[in-house]
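Next come the structures, one after another.
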Structure P
Amino acid sequence: MTTLPSPEFCSLSARLGSDPLQVQGPGGNTSVKADGVMWIKASGTELADAERKPIFVAVDREKAKAEAFGAGDGTCKSTVLDPANTLRPSIETTFHALLDWAVVAHTHSVATIVHAVSPQGRAAAANKLDGLPVIFVPYRKPGVPLTAAIIERLKPDTQIIILENHGLVYAGASVQEVSDLVAQVEDRLAMPILSEPASAPTGPAPDGYTWHAHAGILATDPRLRDLATSGTYYPDHVVFLGPALPTEPGHPACIIGTEGAALRTDATSSQAAMLKCISDVLIRVPEDWSLDPIGPDAEAELLNWDAEKYRQALAAKGAQ
C-alpha cells in the first residue's frame, strides 16, 4: 500500500473520533494494513480530523509486529517508512500490528468503560457479548505491556477485545465489518443515564476557572462525587487531568464542594473532553456496581512516561 488510506477508512475513523461517547480528544486509534504496510493514527492527533488532516503514519507492519515481541524499544518509531515524517506512530502500534486483520479500531467507548471498570460490569459485559468473538484483557500500561497481555489471551478468531479499565478493540477484514461490529457491541453494551443533570451553580467559579455544566453532577450527587474523587479508572484521565478529580483549585479540573465541577479557563480541548468523559461514565454506573481504580502505581507510570508527555504536548499544540 503506497497510497494514503481509503476514503472509507478515513470516514470510519472520523466518525468514531467525532463521537464523544466513542473517543475523547486525541484518544483512540485506527489502522489499516495491506501489502506489508500499516497506516496507523499518529500519537497526539485526533481521529475526528481523519478526513481533513494527515493524521496517519505508514509503518512496516512486520517490523512493528516484531517490536511486540521484544525487538526494538516498543515505540515503533524506527518502523516509520517515510523518514521525512516527523509524527510518531500511536503508542499502541504494536497491538495493531499484532492482529492479523486488515482493519483495526481502538476506541474509548463510554458504554464499554462503564462495564470495564467494574467487576460486576465485566461479568455483565461477558453475558451481553456472549456468542461474539470476544476476549477480556486485564489492565496494563498502554504500549508493549498491554500488547503482551493481549498476546497471552488472543485466539485465532478474536475480533473484539475488551480492555479492562481502558476501552476496547475491534478487528475485521474490512471497514464495513468493523463498522458493523461497533454498532453491534454498542447496542449490546448501551447503558442508560441514571443521574439527572445538576442545576447551574449560583455562585462564581474559582478565579481562573469556569463551571462545567455537564460535569456538575459529580459535585451535587454524593455517590458520584465519592467515585470521582476516590480514584482514576482509565489511562487518558490520568494523562490529561491527573489522578482522580481534586477538590480544590490548582489543577486542570476540580470539584468545588457540592456546587459544581470547574475547568480552568486555559484548559485544552482534550482536558475539557476528559472532564466530560468521566461524567459520561459515572452517570451510567448502576448503584450496585463497585469500581476498580487503576491505582497509584499505574497512575505514576503514566504521569512519568515520555510517550504520554509527547502526546500531551502535541494535543495542546493542536488545540491552539
Structure Q
Amino acid sequence: MSDAPTRPAPAPWLAPALQTLLNQRGHAWLLSGPSGLGQYTLALELARAWLCLQRSEEGACGHCDSCRNIDLRTHADLRLLMPETQMLDKGWPLHEKAQKEIDDKDRKPSREIRVDAAREMVAFTQTTRSGGRHKVVLIYPAERMNHITANTILKTLEEPPGDTRFLLVSEAAHLLLPTLRSRCQTHHLTWPDAAPALEWLSAQGVPSADAKVLLDAAGGRPEDAWALAQGGLKASTWLALPKAVARGDAQALQAWAPPQAVAVLQKVCHDCLLLAVGAAPRFFPTQALPMGATLAALTQWSKDLMASAKTAEHPFNAGLMLEALVSQARGALQPPR
C-alpha cells in the first residue's frame, strides 16, 4: 500500500492534550504512545503554537507569517530531526548536502536519524532566532536515533541555548536512552474510544462501509486506519485476505511491499492464534479467518514471520519473497488431514 500523500486534520482527542501542554512550562517534552494516535500531529500543532505570532489560548492562529511558513515547510526557527525517508514522505526538505547525495544515487534515504543531522541541529540551536520568541526542535520518531545520535544531542537537550524548546515524539519510548527520557517531561497520549475515532475517519472522507473494518485492521489506531484508506485499501479487500492466502493466492499480497506484507500476515497469524486458544480476534472478524489450523503450525508460522521481518526491508527479490510468504501462509493455515 502507498503512503498517504496528505496529512489528516487534527483529531478531536488531541485538543485536550494540546491545551494541557500549552499551559505547561518546560523546554523539553516527550510525547509517547502507540503509533497512529496522533503524536506527530500533536507535536506539530504544539510547535506551531509556540512559534505563532498571534497565538490564542486555543493555539496557533493559522494565518500569520509563522503559521504560513510552517505550512510551506520553510520556517527558519523550526528544525525537524527525522529519518530521511519520513522527511520526504511528509514533504519536509532535506539538507542540501543530503539531498545531493540521494539525487546523485550515492546512497539511499536513511531510515534512521543520522548523526550528521543531529550535529546540524545542535548548530541550529546556537544561531540567533529569526524574530519570534522561540526556536523549536521536533524529533520524530525519537526511537530512530542510534546511541551515537542520541548522545550527540544530550547536552543541548539538557541546557539548550537561548529559548529553544524540544519535542521528542516516540511510538516506542522504552527504546530511548534513559538519559534522554530523564531530560524530558512526559505526556502519554490516551487511546480514543471507537465512536470518536470512527467519526473522525468519516470526517476525513473514509466511507462508513470501510471505516470500522480499517480501524480494526489498524488495531484501533485512527491515523493508521486513515493511512490505510489513503493507500486505497477497501474493507472487502481486507476481509478477503486471510482466506485468500490460506488458498495460496499470491495476488492477495501484490499491493503490499514486503515489509507491509509481513506485517499483514503477522496480523492474520495473531488472530488465528487467538482463535486457536478460544480468544476473540483483534484485526479481523471471526468469519473472515480460516479455521482448523493447529496451534503448533501457527506458532511455527509466527516464528517464521519474525525471521522474515528482519530481511523484509531489503529482500533479494520482492516478488519471490511475496510468493514464499504466501506459500508459507498456506502451509500453516491448512487444517490437519
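Nothing in this text is a laboratory measurement; each read-out follows from the coordinates by a stated rule. Every value quoted in this text rests on a predicted model; they were computed, and no experiment measured them. Cβ atoms are built from the backbone, for glycine too; each structure is taken alone.
Summary of computed values
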{"read-out": "Entry that produces 60, 44, 36 once Cα extents along the principal axes in Å is calculated, selected from P, Q", "value": "P"}
{"read-out": "Read-out distance in nm of label points 7 Å out along Cα→Cβ at positions 254 and 294, computed value 2.3, structure in P, Q", "value": "P"}
{"read-out": "Label whose coordinates, when FRET efficiency 1/(1 + (r/R0)^6) of positions 46 and 214 (r between Cβ atoms, R0 = 25 Å, to 0.05) is calculated, return 0.80 (choices P, Q)", "value": "P"}
{"read-out": "If distance in nm of label points 7 Å out along Cα→Cβ at positions 134 and 206 is computed and equals 3.0, the structure in P, Q", "value": "Q"}
{"read-out": "Computed 3.9 for distance in nm of label points 7 Å out along Cα→Cβ at positions 38 and 230 - originating structure among P, Q", "value": "P"}
{"read-out": "If helix-only ellipticity at 222 nm (-39500 (n - 2.57) for each DSSP H run of 4 or more, over all residues; to 500) is computed and equals -14500, the structure in P, Q", "value": "Q"}
